[in-house]
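Structures for review follow.
Bear in mind these aren't lab numbers, they're just calculated from the coordinates by the rules spelled out. Source: prediction; values computed, not measured. Cβ atoms are built from the backbone, for glycine too; each structure is taken alone.
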Structure 1
């Protein structure tokens, strides 16, 4: 690293970048970036697969997270190196797009860079490596599409198998059978047909978590659960066959937008003023009751007087409900959000078989259940400790994502590293037809794909070399779904073990890993500005001009 970058013009040194700027070029820059990216890859590698290990992450405040989820591990790590940050970004992008495969994409990117480093050492130009990787990536995607199995987007059994495969590597794997059923049920209820294909918006499924019960008490509510309580003790706590008003207006006497003064000169005038205020609030309650409302869910405040009148009419009311919850309730109950109470009518009311206040632990929750054809649901995740509940929530999020991937693109491949091995085998044959050094890059891309089954085997305590040799032999014989069974420690047909993954996840992994590796390989110059110095403090040091002497 040099200090300032200088140039000589006519014997005079010219300062181009400011003092303290660091620069590394050529092979040094490439080596540094590849090393940083590979270190990130090595960090998550041991957490890959059902037999992967968990990581304990402690943040600066001492909060502890225990997980094997790649996206969470990288998100919690305080990464400094710019190339390493790119790896974190790759994992986040994959998580946002398909919801799973975050560990896989980082491991594959690391392996692609490792193979590229071998070629760089043989003086193969980075551009040629990138070209080879790009061609190999396109071919890999074509092979994946060719070998994928078409399934029905509403096949509950297949969707459950995909969800269970996703949860196999998580802490909640023992309860994956039960949780997978809930996840499949949730996705199919909110899926909407758009022509011949289905669309799923995961925002329609509200995942809430609460400690104090076992994982098997996690349940799916055909409606919503809101952490709120009934506003008045005189109101009913349980309403059957509820007619629900969803209000985005305050049930209070509104203040005028301009300043006004009212001169009151006698007790009678004061009483008339209070009576008018009471009359306005009584009208609000009457208007709500007149259209047949039995439950009011209000996004804003409800005045004490209005609460009293609503309680007299046996109407349950909840205030300060989040906007996101109100929007989901429109989909769940079929109601419409009303912003002006004067416009409230019967057709604006939502319906639910039961609205009830229940106590979960120390908190009150409002449950809106039994909605007809709900298009928004709540998954209430339970668990013995905060750590278990947090990990269960992450696992269910991954399961929901992979089910959505299959519903939207109904094609699957077997797991256990079988598709990567099959693609690698076919890529090697295809690469033989390439000419020049691009062929070396394509072959190295194929070898990099083999890191998936090899890592699975390694994390399960199997011999990675023996597994790689056996897998290559089995795939050459035409056993395209031969993969690593980490539980028996053998190479088996993964379709017979019901281990399936969405093709959308596999495609995303190949695309993202190739792009990330290519981007890092193209960098041959790193120019880093020095960090800005802290602004000078007040005179006299921390004491701020109060003598500044020694204490």
Structure 2
């Protein structure tokens, strides 16, 4: 796990260095505007050389590799938590012939989200039976956003310099940097799928673009909003053929969303279990007494008011567009592709990460935002004189620098004890692959590769723990779980373990592993 700390340190230093370099470059451009034309000539000249092309390829591969390495370090240092384990166990069960079932989110992950991209990736777990393979794939997918933005901007601007600035702005956006360090979650794949899908579409590769759209729909029930926004973008271009296509796409996506929500209801088999969270609780202002849709139809003024109240919601919007250089706001029709998926999150309770676009919650906004930023960049370049383009480049470097500098320090090992570096592998060596396990939430990604596993509850009732119960063969807990959990819950869980004949068989620092007592010990009891 020591190497993971080095990765965190490198990531923080690289982010700080990148931000500082951007700020210094912005200052240099203001001080000596001629540097802009010189840099553009150098970029054009270098891009034509074999070494320049090799450098672009190296950079294009280095960004996904860096993001994958960060995700792998998160796995090694126990930072991926239960949400990542949900995805992994769901895919592992499917890959091993048990079906689309889950004991972490029973009876199936599909009872909570229309999210099954992980099932498409599940064969990877047959090739490498480790959560690390998903950490690498999901991390690399986040990193693939940046080369996609570069290619989009290069195709539109025909300028290696402006394409590099667009990619730099994207790489320094706090939402992107937050996604690099977020959990394994299907929605974190959405930005790359959208960016590359749009690139294929703009290049006239329609089959590849349609395949990307279909794949996007597998990520989560919010994906239809992204495609609906793209449909409105097509309609807003006021071309007869595209007007009809765009409106038809938007309408089809609305119907698709209703279908996905109905599918989730059918998988759940009725009302939300006590203690679990209905998606409508994200919107406390919404009257759902007659159903959420009826509440929205009968009170549209509430939605309008809750877009901007409390005023702190405006800060979320300001950050979103400021760190994109304000470019999406001048992009024209592409702005619609941002607004449609973003509005539900802007309407949510301002205290929730869903509203704040934290981590993977930015998945369905980030892709359209970066595309609209590229489009807005092109609009600005067309309208500005050479002096204005220089000032624009300086402004974008300033924004990119501020975004990166404020995010430096994001990657850190949190509070995981250093003793786990040795204790966790030692404890896991005593857990058979087919054992039914209860464990601490931080250890779930390491133990999710099995048919039966549950997170120890911090408080009861807990539907994720109590639905579809099973008697564990092993229980791995930490002093951290004992400290943060409700005392009554701890007593109840420990009493249940004792009644099932589980006794401590391994103890190191704050970790304790319970297993069935030997037959002689059980007889003596």
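When distance in nm of label points 7 Å out along Cα→Cβ at positions 349 and 453 is compared over structures 1, 2, which one is greatest? Don't jump to the answer; show the numbers that get you there.
Numbers: 1: 6.3; 2: 2.9.
Largest value of distance in nm of label points 7 Å out along Cα→Cβ at positions 349 and 453: 1.
Who wins on distance in nm of label points 7 Å out along Cα→Cβ at positions 101 and 197 among 1, 2, i.e. which is largest? Could the numbers behind the result be given before it?
Working: 1: 1.5; 2: 3.2.
Structure 2 comes out on top.
Taking mean count of other Cβ atoms within 10 Å over residues 365-372 as the criterion, which structure among 1, 2 has the greatest value?
By mean count of other Cβ atoms within 10 Å over residues 365-372, the leading structure of 1, 2 is 2.
0.55 is what came out when FRET efficiency 1/(1 + (r/R0)^6) of positions 373 and 445 (r between Cβ atoms, R0 = 35 Å, to 0.05) was calculated for one structure; which of 1, 2 is it? Mind showing how you got there, number by number?
Numbers: 1: 0.15; 2: 0.55.
Traced to structure 2.
For which of 1, 2 does Kirkwood radius over Cα pairs in Å, calculated from the coordinates, equal 27.8? Intermediate results must be reported in sequence, preceding the final value.
On the way: 1: 27.8; 2: 24.9.
It was calculated from structure 1.
For structures 1, 2, calculate mean count of other Cβ atoms within 10 Å over residues 261-268 and state which one comes out highest. Walk me through the intermediate numbers first.
On the way: 1: 7.2; 2: 14.2.
Result for mean count of other Cβ atoms within 10 Å over residues 261-268 over 1, 2: largest is 2.
Given a computed value of -15000 for helix-only ellipticity at 222 nm (-39500 (n - 2.57) for each DSSP H run of 4 or more, over all residues; to 500), which structure among 1, 2 does it belong to? Can you show the working numbers first?
Numbers: 1: -15000; 2: -20000.
Among 1, 2, the structure yielding -15000 for helix-only ellipticity at 222 nm (-39500 (n - 2.57) for each DSSP H run of 4 or more, over all residues; to 500) is 1.
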